[in-house]
Structure I
Amino acid sequence: MIKKTIMGAALVGFILAAQAARADDITFAVVGPMTGQLANIGDQFKQGAEAAAKAINEKGGVMGRQIKLSIEDDVCDPKQAVSVANRIVANGIKFIDGHACSGSSIPASAVYAEGGVLMMSPASSNPVMTDDAAAKGWSTIMRLYTRDDAQGAFIGPWIAKKYAGKNVVVMHDKSAYGQGVADAVRKTMNENGLKEVLYEGINAGEKDYSALVTKLKEMKADVVYFGGYHPEAGLILRQASEQGFKFQLIMPDSIASPEFWQIAGPAGEGTMFVFPSDPQAKPEAKEAVEKIKAGGFVPEGFTLFSYAVIQAFAQGIERAGTDDPMKVAEALKNGQPIHTVVGEVTFDEKGDLKNASYDINQWHDGKYAPIEQ
């Protein structure tokens with residue numbers, strides 16, 4: 001009986017110790033479109049965050065604590081994003097790697113700010129997210145990615161110079177992301193002397209864009225800048241090809257995915273898009289890229305930015321000496337660089353990246369690569 005009591009006590013002690021160890025883990029939420037038309041972006045978020053958490057945990061974790069991830073799906077829908085954000089805050093999770101679409105990040109950010117937790121998006125580029133947060137005194141809304149106005153300042157003048165005298169159309173999908181980046185490009189393109197022949201919004205999710213293609217064909221459009229996502233871009237190009245019409249499509253960062261080519265096929269040949277200078281090519285990313293590829297995934301698009309967000313959280317917590325989100329945000333904005341797979345990054349007082357740089361990439365035979373500017 002005594003022996004059984006001792007063994008029972010030992011077992012209880014083991015269970016309590018295991019529970020204490022689990023309670024001491026630190027959980028980061030990873031939020032994006034894990035399902036739906038943009039699920040490839042959600043998969044990039046998930047793959048990047050998981051690879052980062054594994055690498056950090058293998059080196060001892062964050063201040064001795066192991067990172068655990070809670071994967072959440074917002075389908076890039078604003079209402080679902082708010083619902084997910086409320087659940088995350090209610091569950092006591094203090095750090096959020098997400099969201100993806102600006103239309104989701106902006107409303108969700110209000111929930112996180114009011115809950116006093118730290119959100120850092122690895123993809124949302126609409127300036128409203130951090131501009132409004134700063135105006136309202138919300139210090140825990142950040143992004144480890146570039147802004148639409150910075151992207152517009154880069155590509156707008158380039159389009160104006162390269163396609164001077166050509167028929168240029170600016171289109172968008174009416175989303176916070178798509179229209180935001182299209183307007184930013186249009187503004188700087190106009191400021192540099194090139195006026196579009198058509199500015200128009202389309203309805204995302206449609207399957208038949210033949211009427212739009214006919215309109216572009218009748219206008220003899222040479223170039224189309226489209227602020228939107230790969231499903232619509234791929235369909236428009238394919239349906240233009242079916243009408244025997246070819247134009248130069250230029251996109252923002254949303255088509256850095258093999259799914260674009262799967263939809264467009266050969267009609268996608270020559271499509272150009274802007275993306276932050278190739279993170280896969282950075283020496284800091286070499287080991288991470290090799291490990292992710294060894295697992296059967298190519299870390300394209302936003303993968304390494306999601307990885308970098310997890311690194312930023314870990315370094316911010318260690319720098320602050322606490323997992324208090326307010327203090328971590330303050331520590332991340334102190335002017336000292338954070339070391340990540342996308343290089344050394346620093347944040348301004350709004351929580352935006354400083355000194356972002358870009359490539360112009362071009363699709364060729366199912367793959368994309370930077371071109372000389």
Structure II
Amino acid sequence: MSGTAKDSLLVYIGTYTSRGSEGIHVFRFDTATGGLTPAAAPAPVENPSFLALHPSRPRLYGVSEVRSTEGRSGSSVHAFAIDTATGALAALNEASTQGPGPCHVAVDPTGRFAAAANYAGGSVVLFPLDADGRLREASDFVQHTAGSGANPKRQDAPHAHSVTWTPDGSRLLVADLGMDRVVMYRLDAERAKLEPDPAHDARSEPGAGPRHLAFHPNGRYVYVVNELDASVAAYDYDADAGALERIQSVPGLPADFTGTNLAADIHLTPDGRFLYSSNRGHDSLAIFEVDPETGGLSLVEHAPCGGKEPRNFAIDPTGTFLLCAHQNSNTIVTFRIEPDSGRLSPTGHVAEVSMPVCVRILTEISS
């Protein structure tokens with residue numbers, strides 16, 4: 001079953017709810033024009049700051065980024081069923097992340113597990129999923145220890161910022177901003193456990209602050225956006241060994257920029273030709289061309305993002321449009337991607353949402 005009409009896609013927006021957002025907002029995206037229109041009532045969740053879609057079922061997962069939930073230690077991940085006709089979300093269940101401040105969630109390629117990162121607690125949690133997509137109670141919890149200390153204000157402790165599954169689902173990569181490290185885990189699917197593999201951790205430059213990761217469509221290259229120095233690091237990934245070897249690190253900001261900036265998100269076009277990273281402060285999207293032979297990056301340009309604080313963005317499955325969410329201007333701006341250069345041009349379509357911080361596009365799903 002398709003989760004979309006032929007000429008539109010469903011889009012889900014995670015938000016912070018302190019300034020009027022009602023939770024997870026639902027839009028329909030016009031694949032011809034790039035326009036966004038509200039499709040269903042928002043699903044009420046407190047601070048659903050990051051969302052993930054199931055790979056094969058109409059299910060959506062969202063973290064509730066708060067420090068406690070109903071007296072339990074930590075916050076929670078929520079599971080929803082998607083009405084593929086209307087886009088409406090129906091709550092299925094929720095499970096505690098067993099740590100404070102969850103900021104990221106990801107479902108493995110088989111649809112059997114979800115993992116979440118607790119930023120405030122510096123920990124990672126694993127949830128088995130039932131056949132219908134409901135969350136079971138956590139089967140594993142891993143506490144990271146000790147920040148790098150390179151940035152005394154941000155790296156005095158571990159801060160797990162994202163969880164990214166390898167394309168085959170055999171490993172989980174955790175970008176820990178506080179540790180200046182991408183931490184590697186093997187998944188023991190039989191035991192539903194995460195096995196640390198410290199020999200294959202990837203260390204960032206001191207003070208870089210790894211935040212989000214993106215795998216190239218070929219599965220060979222991995223790209224990390226570093227929040228604190230706004231750099232983008234490229235790695236060669238050996239799937240057999242589970243090893244990351246750094247290829248390159250490039251600045252994500254213009255050389256003459258002297259203001260305050262925090263990098264946020266990173267994505268590639270579906271064909272793997274272009275990579276984008278977002279800058280909060282410079283308020284831009286850095287555009288890079290990817291060398292298909294080496295995985296190396298060369299700068300195309302820094303494009304204005306059309307708003308303030310581009311927290312998160314998404315690229316549609318055809319690689320035609322980029323949707324950028326601006327936390328501090330309460331907008332989602334649609335850009336058209338120039339197929340030969342990767343450059344961006346505004347479509348003129350701007351949707352209003354209070355404090356949007358995550359964009360997820362529903363593509364093809366089964367039943």
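Every number here is computed from the coordinates shown, using simple stated rules; none is lab data. What you see is a predicted model; the values in this text were computed from it and never measured. Cβ atoms are built from the backbone, for glycine too; each structure is taken alone.
Between structures I, II, where is FRET efficiency 1/(1 + (r/R0)^6) of positions 206 and 254 (r between Cβ atoms, R0 = 25 Å, to 0.05) highest? Evaluating FRET efficiency 1/(1 + (r/R0)^6) of positions 206 and 254 (r between Cβ atoms, R0 = 25 Å, to 0.05) on every structure, the highest lands on I.
Output the label of whichever structure in I, II has the greatest value of FRET efficiency 1/(1 + (r/R0)^6) of positions 198 and 294 (r between Cβ atoms, R0 = 41 Å, to 0.05).
Values: I: 0.30; II: 0.90.
By FRET efficiency 1/(1 + (r/R0)^6) of positions 198 and 294 (r between Cβ atoms, R0 = 41 Å, to 0.05), the leading structure of I, II is II.
For the read-out helix-only ellipticity at 222 nm (-39500 (n - 2.57) for each DSSP H run of 4 or more, over all residues; to 500), a value of 0 was computed from one structure; give its label from I, II. That value comes from structure II.
Using percent of Cα pairs over 25 Å apart, for residues 230-341 alone as the calculated read-out, with 22 as its value, let me know the right label among I, II. Only structure II yields this read-out.
Comparing relative contact order in percent (Cα under 8 Å, 6 or more apart) across structures I, II, which is largest? List each step's numbers first, then the result.
Working: I: 17; II: 13.
Comparing I, II by relative contact order in percent (Cα under 8 Å, 6 or more apart), the maximum is at I.
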